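Each in structure tokens, the structures are laid out below.
Where a number appears in this text, it was derived from the coordinates with a stated rule and is not lab data. Since this is a predicted model, take the numbers as computed values, not measurements. Cβ atoms are built from the backbone, for glycine too; each structure is taken alone.
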Structure 1
Amino acid sequence: MAEAGFWAFIAASSLIIGALVALSGRLSSWALALFIGFGSGALISAVAYDLIEEAVGVSATGLSVAIGFVAGALVYFGGAQLIKRMPGSGGGEILLGAVLDGIPESLVLGLSLVGGGGPSVAVLVAVFISNVPESIASSTKMIKDGRGTLWVVGIWTAVALASALAAALGYAAFADAPGDVIAFIDAFAAGAILTLLASELLPSAHAERNQFVGLATAAGFAVAAALTLNA
């Protein structure tokens, strides 16, 4: 359990790094757009090769994949709409997305250690890479909304710790879970991520009219896919 929690925290620690980058104020909007694009590409790869592919592989009928995917998309969409109506909620939608994809990913990471095997380096790196721009984008909005340094760093630290706890629980509680349960968890994260990408991250990146965002997105996908497929 401790090992699962440790590796999940390492993967999620990039959320804190992203917050510190945003708080430094040294990242231009042009560079931020490229970061978001690159991270979005990495997330698309995670949806395709880490989450959906794994979900389809362990599901008995495929129904759990469909239900999980739709549930993840709807939960994110509903939660984001509620957050947008709250005063002072800048960046909250992306924070919600980080939680909804980070927790299931951490559960799966914990399960990958069942049987004594080590964590997948490809998954760890892909999650680490994609977390940075997610955190930068959300933290930038939080700062513009008047949130202080301690609040911003504290909220991302809490998410990282929650991810570590989820991995430990995944290792302890879901080791013998049916394949359809694991498939639902994977697909839920995929649905939340894809909805986050389409509604928040990519529109935010393209708002700067940076002509290189598309290339950055393709690069992020290629790097994460190569790590996963060569693992």
Structure 2
Amino acid sequence: MITDETEADQGVGAADAPRRIAVWDWPVRIVHWSFALLLPALWLSWNFGQMSLHRWLGYAMLGLIVFRIYWGLAGSSTALFRSFVKGPRAVAAYLRSLFSGKPAPIVGHNAVGGWSVVAMLSLLLAQVLLGLFAQDVDGLVSGPLARFVSYETADAAREIHAVVFNVLLAVVGLHICAVAFYLVVKRDNLVGPMLTGRKAVEPSVEAAVFAPVWRMVIGVALAAGAAGWAWLGFPLPASVG
């Protein structure tokens, strides 16, 4: 397995005392904090005209997105999309419990947080794909896929690329506000578990079930393949190109 075992408190009353359990595996945590670092790095590299660096960082972001999508299908229990992407009724029920009382203990993303993950992943993917097709105003610097589209299309991709980034910033801002709300109002620290992988919960809450290492190896290979293919300029077989 990819992570640690559950730790239970010892001593008198241990059966009723909160215990620390494994919540997030380290692949999820690495991807999460890599997103947090790459996003401002991408903005800074663009803002200071370091387009070669910007492209390299974009390829890294593409690899991370590919891995996270794969991990959402084949990874640990708390990373799986099916574990946290819920329907409208579940979202409404969670919001009611959030403001009317104490929500039921949840290991992983709640019904609302799950959709924020989907939104951010979708925006990040759209941002990277647009960047691959985009070109600068003068047409001197372009993404590796710009050669497959017209000048006008590549120029439009650049403009939409900028718009999507602003939308992404708004969603990230909402995410940070939500984390602050949980910390200050609900007394629930969401940052700590994303750093350590563990969280203190009620005894009845079960720990996450982590995926075996071989699944992670496949995900890393897929991510590296996607990033490498982009770095090479998306070469096509001779019969296709």
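Here mean projected area of the Cα convex hull in nm² is compared for structures 1, 2. The highest value is that of 2. Starting from the value 18.0: which structure in 1, 2 was mean count of other Cβ atoms within 10 Å over residues 61-68 calculated from? The read-out was computed on structure 1.
Here relative contact order in percent (Cα under 8 Å, 6 or more apart) was derived from just one of the structures 1, 2, and that gives 33; the source is 2.
Thinking of 1, 2, which structure, once distance in nm of label points 7 Å out along Cα→Cβ at positions 45 and 77 is computed, gives back 2.9? Write out the running numbers ahead of the final one.
Numbers: 1: 2.9; 2: 3.8.
The read-out comes from structure 1.
Looking across 1, 2, the calculation of helix-only ellipticity at 222 nm (-39500 (n - 2.57) for each DSSP H run of 4 or more, over all residues; to 500) that yields -26000 traces back to 1.
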